[in-house]
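Before anything else, here is the set of structures, which you'll find just below.
Coordinate-derived values only; no laboratory data. These numbers come from a predicted model, not from an experiment. Cβ atoms are built from the backbone, for glycine too; each structure is taken alone.
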Structure I
Amino acid sequence: MIRALGVCAVLSGCAASANHRAAIEKVLSDQVEAWNRGDVERFLEGYWKSDRTVFAAEDKIHRGFEAMAERYRRSFPTRDAMGTLTFSELTFESIEEDQAVVTGRWALERAQDRPGGAFTLIFRRFPEGWRIVHDHTSSRP
């Protein structure tokens with residue numbers, strides 16, 4: 001589930017921003033659907049497959065898609081460990097024609113706990129579509 005609040009702050013106008021926002025929302029929606037099916041590999045398709053992808057969480061910075069992907073695979077090895085993901089309080093801001101920032105909250109519902117927190121994602125548009133190039137995710141205490 002994704003609940004969004006929009007920000008139309010772009011140099012190129014609100015129409016372009018709305019199109020970009022819809023494409024980025026689709027990436028996030030696809031990630032939530034994949035996660036909730038227990039499909040980590042499909043979830044990872046929202047990220048740029050590059051050695052320049054950055055993922056920061058807890059007190060670690062993972063550089064490169066493979067390092068980030070391994071962290072997900074290790075941290076969420078089973079469907080039960082993954083739980084049910086929701087994103088909420090999303091805001092979108094275009095920073096250039098081919099780059100955008102999304103901030104929001106994430107939550108997991110699992111049998112044993114309900115972790116959650118906040119994130120900032122930097123998206124970049126590539127010929128194959130919008131991908132996350134930088135992800136900074138925090139967990140609430």
Structure II
Amino acid sequence: MSSVNKPGGNYLPVIIHGGIAYVSGQLPRRGEDLLYAGKVGAGVDIESAQEAAALCADLCISAINQATGGEDKIVQVLQLVGYIASAPGFTRQSQVMNGASDRLIERLGDRGRHTRTSVGVAELPRGAPVELNMMAAVRA
């Protein structure tokens with residue numbers, strides 16, 4: 001299991017409102033150390049990007065766990081949004097996001113099934129190849 005990373009600015013890692021946990025974007029890092037860097041399709045292969053996305057999914061779950069008191073409080077992951085720093089011409093963002101989706105289902109079973117958006121972007125904070133944010137239904 002991953003620990004929760006401290007936010008890189010003046011924002012909260014999670015806000016829970018109306019039974020929904022809104023998780024801020026998570027980069028593939030441990031503490032201040034970015035574990036993956038670069039653009040997918042130029043320097044970062046799909047397998048590494050999928051590992052980075054899986055780590056980001058773990059961090060999203062960890063953030064919810066810290067806010068709610070445990071993984072058992074997650075009723076259903078509702079939505080996952082992934083931003084993939086993409087080299088020109090790279091169009092396999094959804095394959096990268098499969099790393100995160102598979103991790104959520106592996107950890108949470110049917111509660112980890114979700115809607116998803118995969119977006120290719122030019123750059124991400126700190127040079128990360130992937131950033132994820134998540135919404136999940138939770139119980140108090």
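Below are the figures for this structure:
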| read-out | value |
| --- | --- |
| Mean count of other Cβ atoms within 10 Å over residues 23-30 - highest-scoring structure of I, II | II |
| Which entry (I, II) yields the derived value 36 for relative contact order in percent (Cα under 8 Å, 6 or more apart) | II |
| Value 7.5, calculated as mean projected area of the Cα convex hull in nm², assigned to which of I, II | II |
